[in-house]
Structure I
Amino acid sequence: MKRTVVIMSDYVDIGKEADRLKILLKDKKSTLPLTNVDGILIYGKATISSDAISLCAKNCVPLIFLSKMGNIKALVVGPDLSSGRNRRLKQAALYFKKRLEVAKYIVKKKILEIEYVFDLELENLKRATDAVSDFSRLLGIEGVASRQMYTALNELIAGSDFVFIERSYNPPKDEVNAVLSYVYTLGYNLALGLITLQGFDPYISFLHAKRGEHASFASDLVEVIRPHLTYLVGELIKEKKLLKTHFDKEKETFYLKKTALNTILERIASERDNLIALLKELLLEIENFP
């Protein structure tokens, strides 16, 4: 499998040197061959030369420019879109013919990741997922799996200064929920970037319903990395990398201060390759779904 390259910096300058990209990060210079690259995600401020863009287009390597928070700012793709077109056609066919089966696969994959990350045994939920025959019951199983995950999170942070009772958002009612919402948003943006790089349609989803501008297929993929993101939050709290002083409260809503945001971004960056590998594996399995 080809690798997805992630470039993160407050400022990066990208040019062309022979048949490679030349990347300047502050005082550091490196070159990148494109023969085994399937896409490049560039976080933060960047400049790129027309020669570098042409080289990426020639090698069918799309570029996505994102804010530091992971919001997509721009996408540059080459002229050869056939592989992406085929993937979107397959995705649409799966939606009309096997939507429930793909949704069940996503939920079971999430359950397996919860088992692995939190060292739980959820065999009953896996069997129930295999046997389910409608979406409402499948969503119920997924909800039970999530509650098991959050119970495990609560046990992980026991003894800390933070109290976590249940998942709440819009608005988050405590500090832990504020961090979870932030981390899940980063995961959603990462999934959306990879979906776009790989040529899938971000709005053709199997588990989540399309709402407004919400890229529901990205939310489908996030379910599989959600256990890893949740455990990451627990680790930051357990290691005292996040403290009560890292939050502000306005009325009944909690907000993270810049110090906390930077701490979380650094930890996410250290886990990004593993998260990307999981997401790409899921996309490949959906592409080749029987």
Structure II
Amino acid sequence: MKMKKFIAVLTMTGMMAALAAGCGSDEKSSEGGDEGAWDAANAISVVSREEGSGTRGAFTELFGVVDEDDNDMTTADAQVTNNTSVMMTTVSENEYAIGYISLGSLDESLVKALKIDGAEATAENIENGSYKVSRPFNVAVKPDLDNAVAQDFMAFIMSTEGQEVVSAEGYIPVADVQAYAGSAPKGSCVVGGSSSVSPLMEKLIEAYGEVNPNATIELQTSDSTTGMTSAIEGSYDIGMASRELKDEEAAELTGTVIATDGIAVIVNLNNPTEDMSVDQVKSIYVGDVTTWDAI
């Protein structure tokens, strides 16, 4: 008899424990919801590039994030990143973030590029005109540049071989170029500026090294404005800018478009958003829209 009572007590205790566990599980589910689910009611984390960035300058111009005097109107709440890779990492680690990068630098394993006005961000769509968010990649030198390696490297970039590198890296190449016919001079030069142009320039330097192993080219990554001012001052032989040259820069430098690049608007891979209009992107970056469900 005592044994039956003991078993009954054990059975009742087990049932109560299971019931308590079940209640705890239900409570967690009802309070926490589906953990990890993307919630459009959350605030948008706006991520922008730093002042002086050519990508930022081109983005604000193309999306109208400027006032009537062309002053940058990016919201003061935006998180600022100082190069392309940091921008991608920042968006990849925040489900509610939005940012923008060079299309040629897009890593689709980290972030998702949005369609803009229904057009996918691809080199083909830039060429056919359906994806309109694009800008030039410029390099600039002093008109009296006397560095033989810098001159020869410029000739290589604008050759058939150089523009094949541009195309292979996902950018729009320059048309009507001819085969490289340089002299492979010995020496060195310094190329510096835009972090958006830098990945392409690295590939061009590698390719040039195969045709001219006698030369050493140092690549310094900063931003477009630094690229232009340093070329003017002489610390860079060749400056890089991911935008058009400003009037004061063009007055002292000779600019050359080496490629056309798109600007990809990027979101986290968990974000279900696929398409935005130019106006919607603008509304986010000027601070008029602050939550995803308001898009």
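Here, each number is a calculation from the coordinates, and none is a lab measurement. Computed from a predicted model, the values in this text were never measured in an experiment. Cβ atoms are built from the backbone, for glycine too; each structure is taken alone.
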- Message: Given a value of 3.4 for distance in nm of label points 7 Å out along Cα→Cβ at positions 77 and 109, calculated from one of I, II, which structure does it belong to?
- Response: II
- Item | Of the structures I, II, the one that 1.00 was derived from, the read-out being FRET efficiency 1/(1 + (r/R0)^6) of positions 117 and 133 (r between Cβ atoms, R0 = 25 Å, to 0.05) | II
- Task: Taking relative contact order in percent (Cα under 8 Å, 6 or more apart) as the quantity of interest, name the structure among I, II where it is greatest.
- Result: II
- Item | Among I, II, structure where helix-only ellipticity at 222 nm (-39500 (n - 2.57) for each DSSP H run of 4 or more, over all residues; to 500) as derived comes to -11500 | II
- Can you say which of I, II returns 0.3 when distance in nm of label points 7 Å out along Cα→Cβ at positions 37 and 61 is computed? I
- Any idea which of I, II comes out highest on FRET efficiency 1/(1 + (r/R0)^6) of positions 93 and 189 (r between Cβ atoms, R0 = 30 Å, to 0.05)? I
- Message: Suppose volume of the Cα convex hull per residue in Å³ works out to 186; of I, II, which structure was it derived from?
- Response: II
